[in-house]
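The structures come next, written out as structure tokens.
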Structure I
Amino acid sequence: MMYLRVLGSAAGGGFPQWNCNCPQCKGLRDGSLHARARTQSSIAVSANGLDWLLINASPDILTQIRDNPVLQPARARRDSGIAAVLLMDAQIDHVTGLLMLRERGTPLPLLATPQVLSDIGSGFPITQILSHYCGVQTHALQCDGRAFAVPGLPDITLHAVALDSKPPPYSPFRGSPRPGDNIGLVLANPANGRRVFYAPGLGQMTPQLLDLMAGCDVVLVDGTFWHMDEMQRLGLSSKTALDMGHLPQSGAGGMLEHLARLPARVRKVLIHINNTNPILNEDSPERAELTAAGVEVAHDGMEILF
């Protein structure tokens, strides 16, 4: 059995966002909204329940470790269940937590595409900073369809898929995205053949990607925005969901339309949910629409076995 634990299910800023007084954040703070608080998105995967692959290191990693005791097995005076880290992209909310792991006693195995390693080696030089602390052992991922293993975690098989999304605003390639700036990940259990597809940032669906998802048992995908113009409606930004590299759930060509094409046996879960998204309100019509469509909303602490 493989274990997947959702450490954080929110988009950047978390929920409630520290400086936001939109109806969602305000309602959660004053208790008028039926919703759960969420930290910034990250998952962890293990084959034995002791040694874990951390997928994205959010700024909330210390809180997430505290809230998930399985990540601290306490086998020695200094210990961690985090055996390696894999980055899906170079976004601030997915890489900043690496700095919190600097007290590690040995170099941190870090898996990412060459594009992501370039961004966090220069534009936001986390790997350079960590070289003065624990250091990192980088492993470049190729989005060529070939399966690969994680150093120290041989029982987990993965392969990476290049997605259409955007690198972070600090990247010199923000305006000209490259394949490898953002990936989807297939996690497979070699013992039973079950597969999970993980993609917290997804700007466009393709027939090939939909076919890949149809062959998985669970899809854990981008749930950032409900509306294309969600941020504009609230006066929080002039950008659309696609401008920010995310496919909205609703509307023609939205995530829900694509998920409806998947076989009924596929478990469908949304993650990386922005604080403005009405699906966070468990009493909302949007949440009811998801339930009717058989689509779940990830929450911190959710566990998926495969």
Structure II
Amino acid sequence: MAETILFVDDQKIYLDYTRELFGNRGLAVMTAASGSEALRIVNENIIAVIVADNQMPGMNGLELLAKVKEISPHTVKVMMTGSADLATTLSAINNGEVFRFVVKPWKDAEMVKAVKDSIRRFRILQSLKREDEFVLHSLAQTIELKDACTKGHCDRVATIALQIAAKLGLSEGKQEEIKFGSWLHDCGKIGVPEAVLNAPRPLTEMEFELVKNHSVWGCTVVRKANLSETVQNVVLYHHERYDGRGYPSGLQGKEIPLEARIVAVADVFDALSVDRPYRKKLSREQIIETIDGMRNTHLDTEIVNALFAVIGA
């Protein structure tokens, strides 16, 4: 399947020319005349490369590409820029916000090379992504071996979290990062003794304080692995409570990143749905009643509503 390239410029003459230039090069070409139109296209399509003019009314190119990074992190970004904006564009490249640039008015050979390099970059990122999925999933399964009662927990949490995220209208890119975060949310438990994880009784205060460290330990792991901020937020904050009485930072309400609030709800749902050493799993009715009672204390009520919509409660 041909990769899709999106050109964004408020001047129709450039859009028409680029469509003609790349129309017979084995690429699917799309165009947008504004930043808002481009964001709609990125939300609805897999875009390999976006080439955006910087000087546009309303939303400029740098603002657009920053939003694209959130929606579709693997889309490769190219800036069309005038000579007056060259310093700004070079700074964006140095900061990793832009992959290539072409100076307007550009020469065909320069634009073609920039797009070819970007397509190559996109294909490399896709290969790395597939490899990363295998590695990250394997890591999650390895961690679960420490706790026999949580076998399959990370996969189930990811499944529910993705359904909630879709219900809330989050982008595919954000959903993918939430999936990775769900797989790895308990990765810090690698540092917790198995005797504590598998204790057939409620934990002592000292043991619980030890277990609470797993979110910070886990975040250190994913940060060193250069995983995204979304993944880090899930691992670090999935035990924060909506009323501010969670850990490790005592964040409250919307201070807790949305992705962590989503995984917290999915985590609780799965935990109540399986047997644990110190209690039996709850019935469906008991699960719904328990989670309903956790609104605005442990959990965000909007996300609880999304969960109930997903499971048909």
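FYI, it's all coordinate maths here, none of it is from the lab. Quick caveat: nothing in here was measured; it's all calculated off a predicted structure. Cβ atoms are built from the backbone, for glycine too; each structure is taken alone.
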Open item on the list: Given 20 as the derived value for relative contact order in percent (Cα under 8 Å, 6 or more apart), which of the supplied structures I, II does it correspond to?
Closed with: I
Task: Answer label among I, II for the case where distance in nm of label points 7 Å out along Cα→Cβ at positions 117 and 237, calculated from the coordinates, equals 2.9 - done: I
TODO: Supply the structure label, taken from I, II, corresponding to mean projected area of the Cα convex hull in nm² with the calculated value 15.2.
DONE: I
Open item on the list: Suppose mean count of other Cβ atoms within 10 Å over residues 5-12 works out to 20.8; of I, II, which structure was it derived from?
Closed with: II
Task: Origin of the derived value -4000 (helix-only ellipticity at 222 nm (-39500 (n - 2.57) for each DSSP H run of 4 or more, over all residues; to 500); candidates I, II) - done: I
